[in-house]
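None of the figures in this text is laboratory data; all of them are computed from the coordinates on show. In this text, all values refer to a predicted model and were calculated from it rather than measured experimentally. Cβ atoms are built from the backbone, for glycine too; each structure is taken alone.
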Structure I
Amino acid sequence: MTDTDRAATQMVRSETRSVAGVHVPDTRLAAEVTELVRDTTSDLVYQHSRRVFFFGSLQGRNRGLSFDAELLYVGAMFHDLGLNKEFQGSGRRFEVDSADEARRFLQSRGVPEDSIRRVWTAIALHTTPGIPELMEPEVALVTAGVEYDVLGIGYYDIEDGARTEITALHPRPDFKRRILRAFADGMAGKPDSTFGTVNSDVLEHFVPGFRHIDFVDTIESSPWPE
């Protein structure tokens, strides 16, 4: 192991503990993901992303799912990276920007393509209700962790003690207001990317003058004569 590898591993170990019986993978890949996300996102997004991993893992246990904890960790940590300022003019859904960054990261480290595909899909679909839960466990559980932390879906599926441990390690002060503001700021520059998604609800609430693209209007005004 090189000095760089040792430093990265030591860094993630300083963050890592067994929380509610869930362990962050003690691997070089997890260490590098932790360092990258902590260094490039806000504390809000970093803390949220770690909670998504812990809550997603617990929901996986509740559902009796066998999953790759390292892939779930990568998906959880990268899932909101596309909200960063450098992506605000991309014109693409922030979920896709996040997924593409994760793919580049994993490809540069020689991760197998099937694993990369699962991580990419987990991130790209994490705001699309009704589909991830029917896919591979890692895909389902990134969404489960997001839904738990942001929407409170399945809130009582996790015991109070476990929830308290996780939020003590990764607090969520004024989280509802702050995460909505982060969503709005991340998508305001590319409003058309929210077409057909839950993200248009955010812009309707927070961006003056925003009007979502109406699916029915789009069909009726298409160039087809009938």
Structure II
Amino acid sequence: MRLLLNGIIKFLCGFLLVSLLVFLPAGTLEYPGGWLFCALLFVPVLIMGAVLYIKAPALLEKRLDVKEKQTAQKGVVALSGIGFIAGFVISALDFRFGWSHVPAWLTVVASVLFIVSYALYAEVMRENAYLSRTVKVEEGQRVVSTGLYGIVRHPMYSATILMFMMIPLILGSLWGLIVFLLYPALMCVRAVNEEKLLTAELEGYEEYKEKVKYRLIPFVW
């Protein structure tokens, strides 16, 4: 019941926060991109949370833990939060004042890719029972090298980068896209920092790095 209550509270707080960041700067509730984004974000979150609560409550508890312990990672999380807020506000203001225009076909493509990124994210969670929102090594943890982890070393970050890059296009803002470009850079810093910890503390990770050459994007980096 504690886990269920925690999940419900965080879901409602997340919905309230995103709604304020989207509709308040837009100055209206008649914001089609805002409602589309809320549906694309929170319906899958609700479904995924329910599945985890039933099938893997321990993993759900890890995903609800956002208290980062490493100083470098705290900085990344803080900057990500600032960029997250700024990206939503700029996108909503863009809609309000008509600074840019995103064609309907591009919004559709972005919506599809957003759902694809969610599916990739879910697959990563299925493959890795040690997946956490904080950077740490747990007792008994082993290296996962199959599935998406056989393609890139940080598939969760790859999925979230794709997800975040689609958000401003769904909201109908090219200016918001510029702000959200901060996120991939921060994930690169986070991945490098995380690998230092994993190499030092997780047995077999050095060999895994030799086997899987790319961190986030196949054949690129």
Inset, instruction - Work out the source of 1.8 here, i.e. which of I, II gives that when distance in nm of label points 7 Å out along Cα→Cβ at positions 36 and 76 is computed. - result: I
Legend entry - Structures I, II, by relative contact order in percent (Cα under 8 Å, 6 or more apart): label with the highest value: II
Legend entry - Structure responsible for 14.0, with mean count of other Cβ atoms within 10 Å over residues 84-91 calculated and labels I, II on offer: I
Legend entry - Structure responsible for -24500, with helix-only ellipticity at 222 nm (-39500 (n - 2.57) for each DSSP H run of 4 or more, over all residues; to 500) calculated and labels I, II on offer: II
Legend entry - If Kirkwood radius over Cα pairs in Å, for residues 164-211 alone is computed and equals 12.7, the structure in I, II: II
Inset, instruction - Tell me which of I, II gives 0.95 when you compute FRET efficiency 1/(1 + (r/R0)^6) of positions 44 and 108 (r between Cβ atoms, R0 = 30 Å, to 0.05). - result: II
